[in-house]
Every structure is written in C-alpha cells, then in structure tokens.
Structure P
Amino acid sequence: MSEILVEFDRSTQSIGPLREAAYRIIREASCQINATNDEYLCRLTPKQGRGPTDAEGLREQFLDLVTDENLREKIGAETSGVRDVILALAFGALATRRDEAGPG
C-alpha cells in the first residue's frame, strides 16, 4: 500500500490535533505533516503488517483520531478556567497545611 494523503484547511483545523493524531496512529503508519498557506497535508505511510490493510480504512482511522483530538482541544479550552480554579484551590490547601504544620 502506498502513501495516503489527507488534506485539512488551515482556516478550520489547528496543527495540535493533527500532531496528536499522528502520534496516536504511529503503530499503524508514519505521518508527515506539511503546511502550505492554505492547508495542512498529512502523508500517511502504512507500516507493514499493522493496522488496516486498505488505504481507506487507514484514512478513516486517522480522520477519527483527528476528530477525537479536536474535541479534546475544544473541551480543554472550554474548561480551562474551571480547571485553573480547582488547581488553585488544591494547591492553596496544600500550602495552608504546610504552613500550619510549621517548619520542617
């Protein structure tokens, strides 16, 4: 099986999820990401004897991984404020306990 090309519009797709998806598919294929002014071009090179045996199956798997990573990025952005408050409260509580315990 030869390389599989998957194109993404740079105006709607960020590079982070593409890199994460490339990492997650590394057992089945190598992925090279090239950027032009308008798009990202992902070149998937299947590895022998691993993963889907057809090009369309590997392409679909990569697209599913990109979709998953896009959702993770969106959820991370939407919940970052709450996550920061939780971390501040947790570390604040630890600092308070350490101060109350006195010197080492």
Structure Q
Amino acid sequence: MRRITLADGRWFDASKAKRWEEDTRWDGHNHVSLATGSQWDHERLYRTPGGIYVLHHWSQWQGSTETYEEVTREAAARWLSVNGHADEADEAGLSDAVGALEIK
C-alpha cells in the first residue's frame, strides 16, 4: 500500500489507483510539461477506485512542496485532453466529459 494524503486529510492508496503521466514537448532545449507549460513544474492525474480524480503537482524548484488535490470530472477531462490521453477517456470514466470538449 502506498498511502497518499490530500491537504484536507483524506487519503487514497496509490497502488490501487489508475495513474496518467503528463506529456511533454521538446522546445529545442528542454522537455516542457504540457500540463503546466514549464520545464520545472509537473503534474500527474490519479483516479481512485471510488472514482475520485486527484491531481498531483510537484516542482523541481528548491523549497517547493508537492500537492495532491481533488479535481472535478471536467478538470480531469481537460487534463487528459491537454496531455494526449483523450483516447483513454473510457478507461478514466470520462468519455462524456472529454466528448463535451469537442468544438463543433
């Protein structure tokens, strides 16, 4: 078990959660996070077995602290879309929310 505690004291077992990593782009010098737009700040998304979406944010800047926060289904869908995981929307339980992002 790998217990991760959110700022409000609730926790989840990361070994039982589905995890998606941020995607990056090469800017010619560095790998830049598509989630944050920074080479230093990073994110990953979890979906707990109970269907709660948790965003993990961390930075390579000295003295920064990592955070875990619950996010809405819509925010999780946007994160998946921006990071190239829209094709995994069914697995994430977010096909309707990702589909709603399509511009028609």
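When FRET efficiency 1/(1 + (r/R0)^6) of positions 48 and 88 (r between Cβ atoms, R0 = 41 Å, to 0.05) is worked out for each of P, Q, structure Q gives the greatest result. When distance in nm of label points 7 Å out along Cα→Cβ at positions 24 and 56 is computed for each of P, Q, which one produces 2.3? Only one of P, Q returns 2.3 for distance in nm of label points 7 Å out along Cα→Cβ at positions 24 and 56, namely P.
Calculating relative contact order in percent (Cα under 8 Å, 6 or more apart) for structures P, Q picks out P as the one with the greatest value. With distance in nm of label points 7 Å out along Cα→Cβ at positions 64 and 96 coming out at 3.5, pick the structure among P, Q it was computed from. Attributed to the structure labelled Q. Among the shown structures P, Q, from which was the value 10.6 of mean count of other Cβ atoms within 10 Å over residues 32-39 calculated? Corresponding structure: P. Here helix-only ellipticity at 222 nm (-39500 (n - 2.57) for each DSSP H run of 4 or more, over all residues; to 500) was derived from just one of the structures P, Q, and that gives -19500; the source is P. Name the one structure among P, Q that distance in nm of label points 7 Å out along Cα→Cβ at positions 40 and 72 of 3.0 was derived from. Computing distance in nm of label points 7 Å out along Cα→Cβ at positions 40 and 72 on every structure in P, Q gives 3.0 only for Q.
Computed from the coordinates by the stated procedures, all read-outs in this text should not be read as laboratory data. These numbers were taken from a predicted model, which means no experiment stands behind them. Cβ atoms are built from the backbone, for glycine too; each structure is taken alone.
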